[in-house]
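Down below are the structures I want you to see.
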Structure I
Amino acid sequence: MNTFTDSVVTALNLIGSFDPALWTVVLRSLAVSATACLLAYGLGVVLGAWLAVARFSGRGAVLLGLNTLLALPSVVVGLVVYLLLSRTGPLGFLGWLFSFKAMVLAQFILVVPVVTALTRQVVEDVERQHGEQWASLGAGPWLRGILLAWDERLALMTIGVAAFGRAISEVGAVMIVGGNIDGFTRVMTTAIALETSKGDLPLALGLGLVLLSVVLLLNAAVAGLRRWGEKRQGSSVASPKGWVA
């Protein structure tokens with residue numbers, strides 16, 4: 001067997017045997033990204049729904065800035081969070097640098113603009129169709145945003161899945177603020193980079209296969225949500241009363 005084949009076989013053995021070195025990193029990655037996404041999702045959906053219905057001076061500039069943040073490099077986020085949490089930084093007293101919390105904060109900052117911008121677009125599209133109806137009933141911007149977001153909850157669930165994919169696949173920010181410390185802050189992406197540079201290709205490949213599997217499952221979840229939503233919409237249209245329990 002050649003080097004590639006040997007590496008693949010060994011990597012599959014590491015995955016199948018639940019190698020502690022591999023699965024500890026995997027579970028830590030899932031924990032960091034899930035925590036960051038839950039926090040970012042809660043804030044991003046609220047802000048996005050409000051931005052979709054609110055009208056105020058400077059709104060265009062806010063949306064321009066928000067859309068710009070979608071392309072914000074993760075290494076820039078990592079640098080900013082590092083400076084904030086460093087001993088001489090304004091948040092240095094927290095003692096979060098090179099910790100789980102620092103990585104969660106970095107991914108939170110990366111994911112919030114994604115959730116906010118996509119939620120704003122989804123809710124604004126619906127608001128153009130039904131917003132006047134709610135406004136005529138006396139609903140203010142906050143209430144309209146909440147009602148419209150709830151109406152599009154399936155699309156917002158898809159946004160949450162996409163946000164998790166963005167978080168778990170990034171490497172720059174967590175590398176900078178986490179320090180890639182073995183047993184403490186090493187996650188899949190940083191471990192893959194390190195193990196490849198060290199020449200431990202089976203472990204790096206095993207982590208890569210798990211990461212690809214997570215991304216594959218996320219895409220399958222998105223596709224499943226879409227099909228489920230289409231079936232629900234089809235059932236709703238077919239119902240004589242236009243409503244399905």
Structure II
Amino acid sequence: MNPSFAGKVAIVTGGAHGIGKAIAEAFRAEGAAVEIIDIAPGDHYVGDISKKETLHAFAQTVLDKHGHIDFLINNAPPLMKGIDACTYEEFQYALSVGVTAPFYLSKLFAPHFAPGGVIINISSSRDRMSQPQTESYTAAKGGIAALTHALAVSLAGRVRVNSISPGWIDTDYRVYEGPDATQQPAGRVGNPMDIAHMVLFLCSDKAGFITGENICIDGGMTRQMIYHGDWGWRLDG
């Protein structure tokens with residue numbers, strides 16, 4: 001057990017499954033108390049973080065129980081729909097989950113961080129690249145990446161704030177072979193622990209000089225230049 005996390009309080013939004021679940025389990029394994037909010041039913045605080053009243057109620061519940069927090073992990077994923085199908089209301093919902101909720105939770109908890117407090121925002125490599133018909137998700141992930149450096153400056157000296165941009169992460173821990181793996185410079189598809197390990201590092205004292213940063217964990221895919229006909233790459237259609 002890492003004594004630096006013993007007695008610490010970590011909040012993970014969207015922590016009931018996928019990357020969020022891996023983060024929550026990693027914190028628990030290192031001795032932290034973990035509070036999860038997720039829209040899915042389960043043994044955690046169940047609520048829709050797009051709603052202001054839910055955020056207030058959840059924050060009060062955590063503070064009544066612990067009196068303070070140490071780490072806030074804004075992980076809950078926004079809706080992904082594209083310009084052809086996404087309605088005004090759906091786009092607003094995606095931004096509410098992906099940007100407004102992280103901002104407002106940061107605001108609610110800001111006076112209650114213990115010394116050495118950290119906020120980690122989970123963005124996406126889609127904050128810098130896109131597939132067609134992904135506007136709601138991409139806009140939210142770009143927003144939370146920018147929110148990160150704004151919060152880092154506003155909370156300077158009180159809370160460090162960083163973001164992580166995962167690439168292709170298979171939340172079922174499936175092992176891929178062939179082109180799915182070899183198209184990535186790291187030679188494999190990622191899994192949730194690749195992100196959880198970085199979250200714990202950024203929350204540790206070892207990362208004490210890192211704030212306002214966005215760290216892309218994508219096996220190198222966003223660094224690889226692709227041209228039709230070069231190195232066997234082809235675009236059909």
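Laboratory data are not the source of any read-out in this text; all were calculated from the coordinates shown. On a predicted model such as this, the values are computed, not experimentally measured, just so you know. Cβ atoms are built from the backbone, for glycine too; each structure is taken alone.
Of the structures labelled I, II, one was used to calculate helix-only ellipticity at 222 nm (-39500 (n - 2.57) for each DSSP H run of 4 or more, over all residues; to 500), giving -10500. Name it. Show your work: numbers first, answer last.
Numbers: I: -26500; II: -10500.
Matching structure: II.
Now a separate question. For which of I, II does semi-axes √(5λ) of the Cα gyration tensor in Å, calculated from the coordinates, equal 39, 26, 13? Don't jump to the answer; show the numbers that get you there.
Values: I: 39, 26, 13; II: 30, 21, 17.
Value 39, 26, 13 for semi-axes √(5λ) of the Cα gyration tensor in Å corresponds to I out of I, II.
Can you say which of I, II returns 1.6 when distance in nm of label points 7 Å out along Cα→Cβ at positions 176 and 216 is computed?
On the way: I: 3.3; II: 1.6.
Source structure: II.
Given 30 as the derived value for relative contact order in percent (Cα under 8 Å, 6 or more apart), which of the supplied structures I, II does it correspond to? Provide the component values of the computation, followed by the final result.
Working: I: 30; II: 18.
Clearly, the read-out refers to I.
Can you rank I, II by distance in nm of label points 7 Å out along Cα→Cβ at positions 128 and 168 and just name the one with the largest value? Please report the intermediate quantities before stating the final value.
Values: I: 3.4; II: 1.8.
Structure I gives the largest value of distance in nm of label points 7 Å out along Cα→Cβ at positions 128 and 168 among I, II.
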